[in-house]
1. Thinking of I, II, which structure, once Cα extents along the principal axes in Å, for residues 74-305 alone is computed, gives back 67, 50, 33?
2. Using the calculated result 42, 33, 21 for Cα extents along the principal axes in Å, for residues 34-89 alone, pick out the matching structure from I, II.
3. Comparing structures I, II by relative contact order in percent (Cα under 8 Å, 6 or more apart), which one has the largest value?
4. Just checking, which of I, II has the largest value of FRET efficiency 1/(1 + (r/R0)^6) of positions 114 and 178 (r between Cβ atoms, R0 = 35 Å, to 0.05)?
Structure I
Amino acid sequence: MFDYLIVGAGFAGSVLAERLATRSNKKVLVVDKRNHIAGNAYDHYNEEGILVHKYGPHIFHTNSKDVFEYLSNFTDWRPYEHRVLASVDGQLVPMPINLDTINKLYGLSLNSFEVEQFLESLAEQVPVIKTSEDVVVSKVGRELYEKFFRNYTRKQWGMDPSELDKSVTSRVPTRTNRDDRYFTDTYQAMPLHGYTRMFERMLDHPNIKVMLNTDYHDIVDFIPFKEMIFSGPVDEYFDFKYGKLPYRSLEFKHETLNTENYLAAPVVNYPNDNLYTRITEFKALTGQKHPKTSIVYEYPKAEGDPYYPVPRLENAELYNKYKKLADETPNVHFVGRLATYKYYNMDQVVAQALTLYKKLTEKSEEVQKATVKPTITGSAAILDKLVPRDPAKE
């Protein structure tokens, strides 16, 4: 008998498995369809011995001290601040747009105050910000929107920014200084020995069993458990009762090159050229020394593994129908990107999982208090005789 069946060995499932096993002494079974743990953060050494991220670059960053300290139990860190260049008008310029981006693109020598005025002169008045297009043109105007955002978004999402919720482009800031870091979070680092090694340590506990290459449907009726934690697609759990929730997927083309370095930055975006959206060079992320280098091209696509929930009003309304079902399903807890249909960063998924663990702990404590009548006193042995304990509620 397992206390918990956890579906999915990514961040959500693995964090909860670790907490439940080590802190609450629960017996946990983790199952995953894939042949590896770590979800989309999975990394491995390729045939040339270069550490690569199978599902595209995963850059860890967070402002949460609690999340960073929690993960630090399972890995040492390599300090890393992510930088991205965009190929625009035949030049490689910093992305997000900053002071150097504008000066290089337009052949200017503006300072921070002047570039702020320059961007204000380009910005369009948008009375109500609703779409991703509204966000960008209200900040930097139509020309920079066309150069950096419109075609990239079309490739990534298969839709024009005017059709997408404002949240898509709101994630990308515009700066009037020379800060060329992609993220400005307090904690920015990469797991020193990779994500997979971090997950291996997280799941290394005698109370945790892991089954890979396993669809939970195939075992759910044969392995006894008390509660389920589900981190897969919420619509799939309910057999697509209201229809499929739309996702965008990605195809990855990995290459190893007979050169020590290839890109001018860890990631180069291609808003307007090529069918791919970006190229990543993994050694720049990991700091690995190797005479060769490995890169990956990312091609957005409509079908395939679900990566990005499509942020549109009608999709949110469809998800809310599934959320209502999820909230009404006893002893099943939905957590993670796919189960809550939200584009979370890695740290946000960890925080969500830790929050759920706290709720499960509080629930368990409440059940225990309710089990033992307050008027009864005596040793634990006597209490056991007077009020039989139900292991399922501890």
Structure II
Amino acid sequence: MDSSKRLGIYIHIPFCAGKCAYCDFYSLVGCEDRMPDYQKAVIRHIKEASSQLQGYIIDTVYFGGGTPSYYGADRLIEIFDALKKYGRVLIDSEVTLEANPDSITYKDLLKLKKAGFNRLSIGAQCADDGLLKSIGRLHNFAQVEQSVADARRAGFENVSLDLIYGLPSQTREAWADTLMRSVALKPDHFSCYGLKIEEGTALYPFKDSPFIPDDDTQADMYLYTVDALERNGYKQYEISNFARRGFESKHNLKYWLDREYLGFGAAAHSFIAGRRFSCISDLKVYTENIMNGLSVIYFSDDISDFERASEYLMLGLRTTRGISEQEYYSIFPLKLDMAKELMEKYAAQGLMVHSNDRWSLTPRGFLLSNIIIGEILDVQTKQRMNIVSPWKEREDDEYQFSMFMKRPGEMEIFNGI
């Protein structure tokens, strides 16, 4: 068995056919002429990271965006082939592609499946064609149904649907219809997000409109979602994510369980060797800097043990797995005494549960997760400030941003292309 550490890879594809009214991700419309140069830059970026990649086994790969399916199957496969050439990708790694129904074809899916892609995340959003059009989506629900059917026919055994509740003028009954029509497609996974209207999006001027469902309506939709999906065999494992047994997103779990991942592409984020950093959110600058041998890092920060412990609380409480005092203490030796008093109060209110030495939020607690997690982090910070002899941080050399070559073991790894 190979002792190398596991690593997730994220590839950001910022191109879209159209900009959705709610989208605040880094994505671009009408920039198709820049795709060839971006392709060269991402592949060169991967090649330059080859020495760092060799110290890891890559067990998840995620192509996100933007709209990766709009970028074209051939380009996506070329990037994945470069990753297999310069990194050590397990043959049974989870390889996810985000796709929109209007930009993915059966022919594309056959190519992608043959190349090693094995998980498809389809941006369905809702089943109301009029509502889809009003928020800038370029597909209808019949195309969602066709995409799922095409994916199954192409051999994809792991298909996820993205849905959004709380859309303008959406009622609880309309959301229930979306959910049941989506369940009828028998996907393996659901991501269900409540609408958040961010500054700079097309919906922002209407954030106080009476047509936007209020917090109570969204909360009702959320609790209905948890109950309905549970009854249909989809277990909640994170605030917004539900899966049939064994179909949880392995890549996204890396984020929530504080595992290492490395991002390529404009605006991509990474957490590796004790450091969090992100790439420049500018397609032109990212491309030019890569091709000219210049840095593309926009932000970088070494994470202290206490920061890691705080992130453990923040991220762990997003999942139904929750947190444990023993795991927290292994990162930073500070008891959860004050936090436990707070969590016991939340448990009495039905917002948290304590089972097998683990604390987790209930569905009602998830609705208030920002407040609850914020208060728990606050009491831990106060408790730390009361320590007479602060914990000595790890030696700097253990947090150096470097990876060392380890000999391949018996696990199956893609051979270089």
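1. Values: I: 67, 50, 33; II: 53, 42, 36.
Traced to structure I.
2. I
3. Working: I: 24; II: 19.
Ranking I, II on relative contact order in percent (Cα under 8 Å, 6 or more apart), first place is I.
4. Looking at the calculated values, the largest one is I.
We did not get these values from a lab; they are worked out from the coordinates using the rules stated. All of these numbers come straight from a predicted model, not from anything done at the bench. Cβ atoms are built from the backbone, for glycine too; each structure is taken alone.
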